[in-house]
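Below: a set of structures, written as structure tokens.
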Structure I
């Protein structure tokens with residue numbers, strides 16, 4: 001319909017003035033009812049091309065936050081072009097609704113278009129840009145953190161192996177150094193968050209909502225659950241998961257032979273065995289991953305092999321690299337990309353399995369005709385990633401995977417323990433974010449820190465934090481979601497219970513569970529969230545009665561995997 005550019009590189013150095021004419025053409029070109037789908041395809045292609053150019057700039061910057069040119073390019077896309085493209089997207093969404101496109105597989109997309117149109121306010125566009133600039137500044141500060149370790153500079157992720165050292169003094173030293181690095185920049189990060197809070201609160205009010213939480217639920221298209229459901233999730237986790245985690249911590253304390261369990265005792269093996277070291281190089285990490293995914297499903301293995309060949313992985317931790325890990329996608333090329341900070345520990349294996357699950361989701365959904373149909377809400381995206389962690393677990397042992405048989409059992413037990421611990425953490429982070437934006441005190445840095453301590457005490461029991469209140473506060477400053485992606489966290493909890501449901505299925509029939517999993521991923525965003533979960537054979541869980549038997553199954557599985565270990569470790 002329109003003669004659009006043929007490659008994302010057309011927009012690599014574009015300014016907004018270069019981009020706007022393409023949106024203007026789509027907004028003003030005459031369209032008949034018969035030509036509506038062709039027009040929608042042209043808009044979809046524009047979003048693919050521009051989105052891929054922006055994705056390239058984001059990847060380049062997060063891989064090297066110290067490069068001013070990469071920072072400038074990233075900010076040009078995220079802070080200048082992105083918010084204005086969103087504004088034009090709402091303009092075109094309104095036109096799409098008026099065209100009356102009635103395809104059943106676009107019903108979810110049209111509902112999202114309608115929501116975007118209803119909550120959009122022009123006055124929020126510059127606020128979005130400011131928030132993106134503050135997010136980039138957060139990445140720059142945290143990506144540049146390092147500590148001195150015996151004369152050598154170490155990034156915060158590079159302290160990971162020391163937190164697993166059998167020597168308790170080394171673990172404590174690593175813990176204090178990592179927390180201390182964030183405490184040293186606490187005031188700067190708190191000031192950044194003050195600005196973010198004010199901007200987000202103004203956005204919500206501008207759109208006619210009482211608070212930012214109410215606004216973000218609409219913005220994230222949370223049509224199938226409410227803040228009250230999230231509060232119920234928190235309380236249900238507190239009733240079912242938190243006691244299970246405390247039982248794990250009590251067993252760990254007995255095995256370690258310590259009077260109290262301190263935060264630096266949580267990563268070490270309770271039997272004093274050296275930390276698992278599944279790989280030495282990124283090539284060893286990815287080579288085994290390819291074999292593991294091929295055992296789960298040959299086609300998944302082939303897709304990961306393609307990523308290796310095409311250089312769609314950046315896995316090593318290094319100075320100047322942004323913290324954390326993510327999977328993103330090149331929407332025009334229809335291939336994903338994995339970013340992480342691997343340092344040779346077992347958690348790196350879990351992270352790669354997790355991010356690869358996102359990749360498989362992108363591959364499966366890529367056949368959908370329009371860009372909006374290929375993406376989903378985070379609840380479904382995280383179901384894809386967390387399920388892959390569990391579906392791959394039976395294949396972790398050599399010669400396929402990274403471990404001996406005994407170490408694979410240990411790694412699987414540790415992963416299931418971490419799953420329960422993560423659920424309690426997820427509930428605490430979401431409860432904290434709800435407090436920030438709904439309490440009326442979120443603007444106060446001291447009140448935020450105090451609320452974090454109070455909420456954290458509800459969800460983290462069995463660990464002695466006495467004398468470490470400041471270090472405990474530092475934990476939320478390293479949670480990038482709270483800064484950059486507000487309210488993006490409950491999705492992990494919803495998806496984790498869904499993934500555990502898929503895991504339960506896989507214990508009975510692995511092939512059928514994988515087939516259902518792939519079928520659900522293939523639907524992309526063409527169905528509602530409950531329908532997508534149903535396609536995978538699971539449901540949305542917020543209540544204590546549904547959580548309790550799942551938690552019990554996880555505890556039983558941990559006990560079975562640790563059955564050959566001394567009783568003190570069980």
Structure II
């Protein structure tokens with residue numbers, strides 16, 4: 001509840017109206033059987049005036065109950081929807097503060113389920129709470145007292161029925177709590193399998209893995225189905241058990257009245273009211289039981305939401321100037337290990353890059369090239385050592401300043417649905433068409449953008465499926481350079497381009513971004529031949545630092561990479 005209360009307080013006016021209206025509804029509900037008893041007695045006595053008067057009051061109570069019920073539903077919905085909307089927005093905002101490592105710890109699909117399914121569970125319990133939490137205890141206590149007043153000799157029937165129903169409810173609550181916890185986990189599993197399949201549909205189709213994927217999804221779905229079925233079975237048994245108990249209580253009450261009606265004729269009028277109160281007690285207990293079951297599921301969801309809200313980001317930024325700093329880079333004995341790994345990915349790495357230089361980084365797969373780039377952009381923090389950008393430790397730079405300074409273009413291009421211009425303005429919100437054209441010319445993207453009917457307002461479909469791999473990479477490079485960053489990191493960002501396009505991009509970068517420090521990570525040595533210096537990584541360490549000619553002459557690791565690629569190119573020619 002500590003998670004919910006601050007949000008409920010934002011809607012205290014609506015909450016008060018919902019509570020007042022439910023009190024009015026309970027009063028109308030409880031007093032109607034009492035009036036029916038008076039009317040029944042009047043019928044037995046033939047008193048038409050009392051029948052008419054009490055009948056009018058009964059109609060008025062019914063109208064009050066209807067109005068109160070409608071008002072309660074409307075304002076309960078206002079509170080529930082408002083709380084869910086605000087909580088979802090805050091949860092999403094919290095996720096945006098997470099470092100890359102924090103998102104990986106939870107996983108994307110897990111966070112999506114928490115922001116959708118878990119929030120929906122909370123919304124339902126808030127709605128049910130304002131409709132039932134005030135109503136159930138008032139209805140239960142009021143019906144119990146009025147039932148005892150109506151037929152005090154039947155007290156043991158009430159106690160026996162309540163004991164049985166409450167016992168069954170508590171047992172079901174304890175049992176279903178475990179089922180609901182499993183349900184949330186299995187929903188995540190189904191979500192993960194479906195998401196991976198749809199995102200990798202080309203791979204699935206290419207390797208004819210549809211049967212395997214169907215089997216994997218079916219297993220995850222079957223686990224969810226089984227636990228959901230168990231919940232359904234419990235509900236299927238629960239309701240008949242409740243009503244069987246109530247009906248037995250009614251039969252016993254009628255039997256006792258039948259045995260004594262000749263001695264106590266007033267019992268004939270009282271029995272109808274007593275049965276009404278009996279059923280009201282039953283429904284109060286049933287609704288309370290269901291509310292407890294819903295609460296157990298919502299409590300699990302609240303715990304999962306609270307886990308995210310209480311997680312402190314693994315990286316924080318200082319408050320400060322948002323202006324970019326100079327483009328020089330320094331690594332001073334930097335060591336980094338990914339969470340969960342035993343051995344470091346980078347170990348004791350030291351080098352400096354002057355502003356405006358072009359640096360190439362090569363190495364075998366897994367040598368730490370991308371990790372090094374991610375540390376410059378501060379997607380992770382090093383375990384040891386210091387990384388400086390513009391002569392300042394990156395930990396002492398504000399997030400705005402660092403993002404203004406460093407632009408990072410990934411090999412796997414990510415474009416958001418919308419338009420080309422909207423994607424480019426993610427980096428520079430006030431970018432003009434001429435600035436977009438300038439950046440697109442450098443990235444060699446203008447050739448296909450200008451052919452589109454809407455040019456820069458052309459739509460980008462979900463996952464940019466309406467563009468080829470090379471087009472997506474060129475758009476990503478355009479987005480990276482449009483703000484003229486002081487440092488540009490190209491993480492194998494031209495791998496999908498043909499040799500001619502890649503050459504044109506490199507020449508344009510040299511010509512138009514002379515003051516930008518460019519860090520090029522590449523698998524192909526041909527992509528970094530123009531670099532001022534090349535860093536060679538091997539098993540997380542820098543084993544070479546020089547230009548192409550120097551490394552070919554003196555560095556064995558670079559020689560091996562160069563000769564392997566040269567032999568491959570000669571074999572293909």
Compare mean count of other Cβ atoms within 10 Å over residues 54-61 across structures I, II and report the one with the greatest value.
-> I
Relative contact order in percent (Cα under 8 Å, 6 or more apart) - highest-scoring structure of I, II | I
When I, II are compared on mean count of other Cβ atoms within 10 Å over residues 374-381, the highest value belongs to I
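Distance in nm of label points 7 Å out along Cα→Cβ at positions 110 and 310 computed as 1.6: which structure among I, II? Don't skip to the end; give the middle numbers.
On the way: I: 3.3; II: 1.6.
Structure of origin is II.
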Value 0.00, calculated as FRET efficiency 1/(1 + (r/R0)^6) of positions 270 and 318 (r between Cβ atoms, R0 = 25 Å, to 0.05), assigned to which of I, II | II
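Which structure, out of I, II, was mean count of other Cβ atoms within 10 Å over residues 438-445 derived from, given a value of 23.0? Before the final figure, lay out each step's value.
Working: I: 15.0; II: 23.0.
Clearly, the read-out refers to II.
Using the calculated result 38, 27, 24 for semi-axes √(5λ) of the Cα gyration tensor in Å, pick out the matching structure from I, II. Please report the intermediate quantities before stating the final value.
Details: I: 38, 27, 24; II: 72, 25, 21.
That value comes from structure I.
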Distance in nm of label points 7 Å out along Cα→Cβ at positions 166 and 326, calculated, reads 4.0; among I, II the input was structure I
Compute distance in nm of label points 7 Å out along Cα→Cβ at positions 158 and 558 for each of I, II and report the one that scores greatest.
-> II
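A short reminder: the numbers here are calculations on the coordinates, not readings from a lab. Just so it is clear, the structure is predicted and the values come from calculations on it, not from any experiment. Cβ atoms are built from the backbone, for glycine too; each structure is taken alone.
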